Structure P
Amino acid sequence: MYNFDVPRYEKVVSDAIALRPQIEAAVDAVCAQGYSNIFFIGCGGTYAHSLPMKYWMDTTSEIETHSVIAAEFMLMGHKRFSKDSVCVFSTRSGNTKEIVQAAKFCKDAGARTIVYVSNDNTPVCEYADYKLYSFAEDDCLCEAIYTYMIALLARFKKNAGEFEKYDEFMDQYGKIVPYLLKAKEQYEDRCAKMAAEHKDTDYHMVVGSGMLWGEAYDYAMCILEEMQWIKTKSIHAAEYFHGTLELVEDGTSMILFYGEDETRPLMDRVMAFSKKITSAINVFDTKEVELPFTEQEYRKIVSPMIMYAITERLSCHLEKERNHPLTTRRYYRQMEY
């Protein structure tokens, strides 16, 4: 695979999986103390990656959860937030201003904080009641974040009597690394072709739903816009027909994220209409990917991570074709704002 370090990737994801005992201990301690609800608090990608987890909990759990944007959360006076809330954070750098401020905000309110961080001994660590650390960089960060959040929520569900097959799922999940690599290889050639065809395309629509709405939101904003400076619209499949479809023309680039949850028919509806107008449609479908699971429900849980793993191949090839490094920024962390 182009510009991809397999041993490094294996280590990053395996190290995140190895956090399972620490995650279980943290969740067990919180459950023993009691809690009222769970808040996922993020910004940009870390907010986006919490949306699938919120969808998973909304469709399978009685546990109350909220996904909020850090800066807004600190100003809004959320009436469900209290000292009995559990606040879940993820951060690569450990020094993102809004995340550090929000973690402090939660600690000052007496709430408990659980923080995954990829760079230890950084400012956010000061405000973590439970710190989970394993190293990761942007190209494989999401696999680490999802591993942390999936393990965390699965344990909360188990302790609430909602996940009878928890141990089976977690044991099978522990074998996922070679399947992630195979999925990347499976999409390598088609992503290379897509990048070559779209190196000069100046606008994309990225559509997702259910467990993959957060990934559509993330890929549009955090990858194509932030890392490639390409104008992109993230669209929920259910909302596509309430405005955005009027912008579709012959040649409009559409990137469809197909998952394996209850909302897949919404994606079919988008496809059925769109292909009447444009032929520039590219599909990423987690259903094509082999995984180590015996239950269909387990595939739903990990689908956002699979989507990130395969779209990373497109990101890598776009970087090459456009001669635009994924690390280049004009404004983000380049100045005060």
Structure Q
Amino acid sequence: MSNLKKILKNKKTCKSIWFMRQAGRYLPEFREIRKNNPDFIKLCMNSELSSEITLQPIKRFNLDSAIIFSDILIVPYALGQNLKFDKDLGPQLEKFNEKNFLNANVNDFIKKLDPVYKAINTTRKKLQKEKSLISFVGAPWTLLIYMLNLRNNKNRFNIEKLKQMKKIEEIIQKLIHYLCIHIKNQNNAGADVVQIFDSWAGLIPEENIKKYCFDPNKLLVNFCKKNEIPNICFPKGIGNKYLEFNILVKPDGLNLDSQIEPSWAKENLKNVVLQGGLDPSVLLKKENEMIEAATKYTECFKDTSYVFNLGHGLLPETDPDKVKKLINFYRNYE
């Protein structure tokens, strides 16, 4: 059993470190591959290259876990919504077709995602036994933000557009169904942990947070528990509602965002393995500032079940040498 899996299943207290977006744009070896593969979705669907990219930070830093190189939007893509990545605008999904989505075929969905499962299988064979291979999905709310093009800007969304949709409940339930299939297939292929990203949970109005965040995440976590798949949730941006989320959803692990004070998390978030929290922008600062910020988390959680990570993904401008220094600091911390 891998180190991370043991921590999540048994709430063990032992050192474990990995980073969100650890396989990505800050690594020169990734940029070399990306230069020759401009179509991002095709790159995600290239099993051989996806596996190679997944293993790049393991080879460079010997991190404790690998996370498969993919994207949360491959689920709507596999459900028939064409996807492209714009350098300036980010991911762009074509206009949502409700009828096509609700009539999607399970076999077609699985077949379209087969390259992802092959990449996981290939990676698992190459990865040391003690290291976890993490799969992931986007939570329904976060996927809907992209699928329905609900974002007006980074901090607001078009709630009126959502209210006008008569079958929104049916769409959410259908999405959960396919996410569960994808979670299980990734697990069957060799991934031993899943992280559920609700990256836009902070946009949800307070009166709707149970409906759009807590309840869908709970259904995914219950599915994971039923299938004995260790899970980590990341409801980014919900502030002190992390407490209610933890009580209602009951995930195995809970990734903190950088707005959550570590001492508050330690005091209030019980019966769960905590992960992350460190602001990724501190890796862009001077080394002593980075170490000071990391010490705050390491010291706070040194006697609890905690996985060292960030409050969001590594930034593209991050210096790999800084990443190495942060890893060495954490591993040598007494």
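As an exercise: semi-axes √(5λ) of the Cα gyration tensor in Å, for residues 16-207 alone, calculated from one structure in P, Q, equals 29, 21, 16. Which structure is it?
Values: P: 29, 21, 16; Q: 29, 18, 16.
Derived from P, not from the others.
Which one of P, Q has FRET efficiency 1/(1 + (r/R0)^6) of positions 24 and 192 (r between Cβ atoms, R0 = 41 Å, to 0.05), as calculated from the coordinates, equal to 0.55?
The read-out was computed on structure P.
Hey, distance in nm of label points 7 Å out along Cα→Cβ at positions 8 and 216 derived from one of P, Q reads 2.0; which structure?
On the way: P: 3.2; Q: 2.0.
Corresponding structure: Q.
For Cα Rg over 2.2 N^0.38 Å, for residues 104-167 alone, find whichever of P, Q sits highest and give me its label. Present the calculation step by step, with values, prior to reporting the outcome.
Values: P: 1.29; Q: 1.65.
Top value of Cα Rg over 2.2 N^0.38 Å, for residues 104-167 alone, among P, Q, belongs to structure Q.
As an exercise: Cα extents along the principal axes in Å, calculated from one structure in P, Q, equals 57, 50, 43. Which structure is it?
On the way: P: 57, 50, 43; Q: 57, 45, 39.
Source structure for this number: P.
If you rank structures P, Q by distance in nm of label points 7 Å out along Cα→Cβ at positions 40 and 304, which sits at the top with the largest value? If you can, show how the numbers build up before the last one.
Working: P: 0.3; Q: 3.4.
The maximum falls on structure Q.
Any read-out appearing in this document is the output of simple, stated calculations on the displayed coordinates, not a laboratory observation. Keep in mind that this is a model prediction, so the values were computed, not measured. Cβ atoms are built from the backbone, for glycine too; each structure is taken alone.
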